[in-house]
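Before anything else, here is the set of structures, which you'll find just below.
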Structure P
Amino acid sequence: MRILYGYFRSSAAFRVRIALGLKGLECEHRPVNLKPGVSEQLSPDYLALNPQGRVPYFIDGDLKIGQSPAILEYLDEVYPEVSLLPEGATARAHVRQLVNLIGCDIHPLNNLSVLMRIKSQFGADEAATNDWYRHWIREGFTALEALLANSTNTGKFCFGDVAGMADVYLVPQVWNARRFGVSLDDFPTICRIDAACMELKPFVDALPENQADAPA
């Protein structure tokens, strides 16, 4: 049995939900409430399962693993019938560049734990914290827009005309950008690709608002 521990608004869990949907893999979803003041990820039971105290956490038989990049790579290697990566080292390197721009340069700076630290250590109020969040999305999207707009590899999706790994990372970040009121007017290619993804059921089903633990 596959089990995914996640939180409806977690970008990393969002990625894994999309990937499972694209691959047509059934999975039991178990919510972990990350809301400050609830913080189920810090409970003794969850820390016993995942000492890092973060989501997502994925179980597939004997495999028990955290970190969305590791989970996504595992899924692609073990369930290759629908691949998230293109053929060839050059093509895969291009996709990994896009993935890492989002996963390494944008997302970590806007992680909930980072935002909470900014508030507690530096006294940032909600407005300052949100400005921090928007800054790093805009900076990352400026580079990403240029890479996508100027590449012959870009098609209907981030790479060609089949949704893949880069789109799995892109859509949650676009959702976050809208949530925090980032203007997307300067990122037409990103918006076009996001719209194409939203025509596909796995992306729609994975949206935060469509999760069982989302507020009514």
Structure Q
Amino acid sequence: MAAGVIPMNASPLDVAVHALRQDLIHDDGPRISTMRNYRFAILQYEPREEFKLRGLVQGLAQELVGSGWAVLSIDLHRLFLDRVRAQGGDWVERVIAMERTMASKSHERGLNYLTPKLESLIDGPEGIAADCAKVIADYTEAHPDRVDRTLAIIGRAGALFPFFRSSALLRHLDGRTGNVPAVLLYPGTRGARSGLSFMGVLEPDHDYRPRIYP
């Protein structure tokens, strides 16, 4: 899809990325939010379009970089694995062994055991949100003159299913991005009243303040 041009047979994902691009490159600066001090947005896409989404976002990032932007690609999967490894090999082996034991009795029992273990690493102000904030802060502290031309794209949320809550992530990121606009790539479905169902499986969550594309 050429920059600035959207074909007649464009998919909803094409339309969403096009709309995001137009708002990011606006003459008056990024317009992804109507709130001056809340520069977050969500790009929702069907989970089956994960690889198409990555290609479109990569193209958008390359275009922005070519126009003088700095684009921070924040990989939630990588941040999560870093947190798991930080617990130590013994912890990981114990959790895996116990999960297998519980899951051998029933899938639900295995998941019920694993959920609090992993959610404690992901959720809360000192969870994955703190890692995202650090990536942004490290860059802006090293390049204070580029803050107005920096965008954070947060992706790979699907790898954290079903332990991740995007609304909680954005809530804990609020006020910690140095006013750098951030876009969360959200694999899921969109229902009534802007409710989002993570991976199209979990109950729709309506606790969102950001603009949702498309």
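Structural remarks
- Read-out distance in nm of label points 7 Å out along Cα→Cβ at positions 89 and 177, computed value 3.9, structure in P, Q: Q
- Entry that produces 17.8 once Kirkwood radius over Cα pairs in Å is calculated, selected from P, Q: P
- Top of P, Q by distance in nm of label points 7 Å out along Cα→Cβ at positions 185 and 201, largest first: P
- In terms of distance in nm of label points 7 Å out along Cα→Cβ at positions 33 and 65, the structure with the greatest value among P, Q is P.
- If you line up P, Q by FRET efficiency 1/(1 + (r/R0)^6) of positions 113 and 129 (r between Cβ atoms, R0 = 30 Å, to 0.05), the top spot, with the largest value, goes to P.
- At a computed 31 (relative contact order in percent (Cα under 8 Å, 6 or more apart)), which of P, Q: Q
Only the coordinates and a few stated rules stand behind these numbers; no lab work does. Keep in mind that what you see is a predicted model, and the values were worked out from it rather than measured. Cβ atoms are built from the backbone, for glycine too; each structure is taken alone.
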